[in-house]
Structure 1
Amino acid sequence: MGELILVTGAGGFVGAALTARLVRLGHDVVAVTRPDGNTARLTGLLGQIEERPVDLTSGAAIGRLVDDVRPTVCVHCAAVGATTVSEDADALVAVNTLAPLAFARALSLTGCRRLVTVGSSSEYGPSGEPMTEAMLARPDDLYGATKLAGGILAGTAARAAGLSACHARLFSVYGPGEDRRRLIAAVASAVVSGRAVELTEGAQRRDLVFIDDAVEALVLAIASPDPPAVFNVGTGLGSSVRDACLALADAAGANHDLLRFGALPYRSGERFAWSADPARATARLGFVARTSLVDGARKTVQALLAHA
């Protein structure tokens, strides 16, 4: 028997993929999108979901939404600053911090059984690796700070009201549907079309987790009778940017010369090591990221070719 699940940020990369997966699992999904947002990722789901454009900067609008829908589960994927860097502190606080709190308060009054907030590895800041949930979170940008605060406030308010809540810290999610301003999507688009792309030397290591695996972690968190309050969603591996780009070129059958390594300098303050310890999610949820970098690159390229 399916549940009624409210997904915020459903027009975004992770939110749209989660929405599609939940529909396939037989759930009824109310997809919350920005009033002025791009909903192209949801096109194939029209008629199978209910779309609700809602201003998530308004606590009153969130309250009305929850009171009207009365979901059994809510997954808060909506975020400001996840795709491109934002210095709009008011918007970051409103969506990343205050909206999760507003959802926790409203959901606790309507019989909801679970709130899942989607966080970020940016909450850790320069904490060293592998990053574990027991580490002191020291975010050094507004995005990470507001996501950390949102998870803490929502979890605290939810548990005080008897609502089960958990917070998933996603690492570097990539795959079909990712915004082409992001590195993996931009390089995939370039090699598929035969365009050269300027890159750094590519020594940075990132925990690249394929979108299907990230969604699986959220599905497990929805279903679990007792999810951990906070858990990492990653592979536990640090893949270099160079290796990821080469994997994309190989998947596209493109010449490695298209990848202009060293054409760009590293950013000031570049982080060269960034990976998760996913042991808690494995032990408590049974989550394991199963998609290798090579397979993820292949699936990403195949999706681009299918829509070329």
Structure 2
Amino acid sequence: MQTHFFRIAVLGGDGIGPEVVASALQVLEAVQSKLTGVTLVFNEFPAGAGEYLRSGNPLPEETMEACRSAHATLLGAMGLPDVRWPGGTEMAPQLDLREELDLYAGIRPIHLYNAAHTPLKGYQEGGIDLVIFRENTEGLFATRKNPWPKDAEEVRDHLVVTRRGAERIVRAAFQEARRRRKLCTLVDKANVLPSMAFLRMVFDHVATEFPDVATERVYVDAATLYLLQRPQDFDVMVMENLFGDILSDLAAGLVGGMGMAPSADIGEKHGVFQPSHGSAPTIAGKGIANPVATILSAAMMLDWLPGEETTRGGT
């Protein structure tokens, strides 16, 4: 029997990152012992704010190249509140990875595993089950690295929506909706922002390719309300980068918090899998960080790997 070898780059990162990754690796090693014909090879690499303090680079080229050549990357959490660039923003190597590897699809599953975990009344296990598709490479994050002078009287961020970027994230969302309950909801602000009206136009065009999938269009402010009032009505939700960043945290709160929220950042050739939460340095080393989101992210990685092997022609 042929054995398939998958090389996994492991980036523990900062704060609780190494702790939750260690727990996920324990689970993966236990799973691997039950698999036939599959070998996972884990190699750890430095990255994060701590690495910046050590070497001056939060994402060393060796680490970047390892992620580029690996079959997948398992990441803990990166960034520390007090370690910032001169412009005032935090170190965010995870964003660099998304941009460098073109990981355009931020996939954030939200599932209620235990009724006791939700702050909402009346929901049982499985009663909340949705997936957020967050565009990862443009939106309001597109100009995040633009410098600005300390004596500036005005600083502007630009919200970028390209036809190519919009089409591929919307199409990915529709494909997932077709596999699930066949409902795809666009979250935008098309009543105010031209970029959002453009995104809606692209959504409407792509929707014609999926006549079997029902569609909704919801303004982002209304979406926050509806997620609290009737989260059970949503299946797949697709949105711009910043909106996805915000709503995925809100949605995580519905099912037990960030420790229950996995994620995958997927491109045409690469995949990075990590919990949705941050580095939480105030609880690092105390043994109380919830590793479930990282374990669930590792499960997403296992689900994705065979398709990734096919895409890249194996090892």
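Numerical summary
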{"quantity": "Given 3.2 for distance in nm of label points 7 Å out along Cα→Cβ at positions 112 and 272, calculated: source structure among 1, 2", "calculated": "2"}
{"quantity": "Which of 1, 2 leads on relative contact order in percent (Cα under 8 Å, 6 or more apart), largest value", "calculated": "2"}
{"quantity": "Value 24, calculated as percent of Cα pairs over 32 Å apart, assigned to which of 1, 2", "calculated": "1"}
{"quantity": "Structure (1, 2) behind the derived value 16.4 of mean count of other Cβ atoms within 10 Å over residues 128-135", "calculated": "1"}
{"quantity": "Read-out P(r) over Cα pairs in 5 Å bins from 0, in percent, for residues 104-263 alone, computed value 2, 9, 15, 17, 17, 13, 10, 7, 5, 3, 2, 0, structure in 1, 2", "calculated": "1"}
{"quantity": "Read-out distance in nm of label points 7 Å out along Cα→Cβ at positions 160 and 192, computed value 2.3, structure in 1, 2", "calculated": "2"}
{"quantity": "Parent structure of the calculated result 3.3, given that distance in nm of label points 7 Å out along Cα→Cβ at positions 144 and 176 is the read-out and 1, 2 the choices", "calculated": "1"}
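Throughout, read-outs are computed from the coordinates displayed, never taken from laboratory work. Computed from a predicted structure; not experimentally measured. Cβ atoms are built from the backbone, for glycine too; each structure is taken alone.
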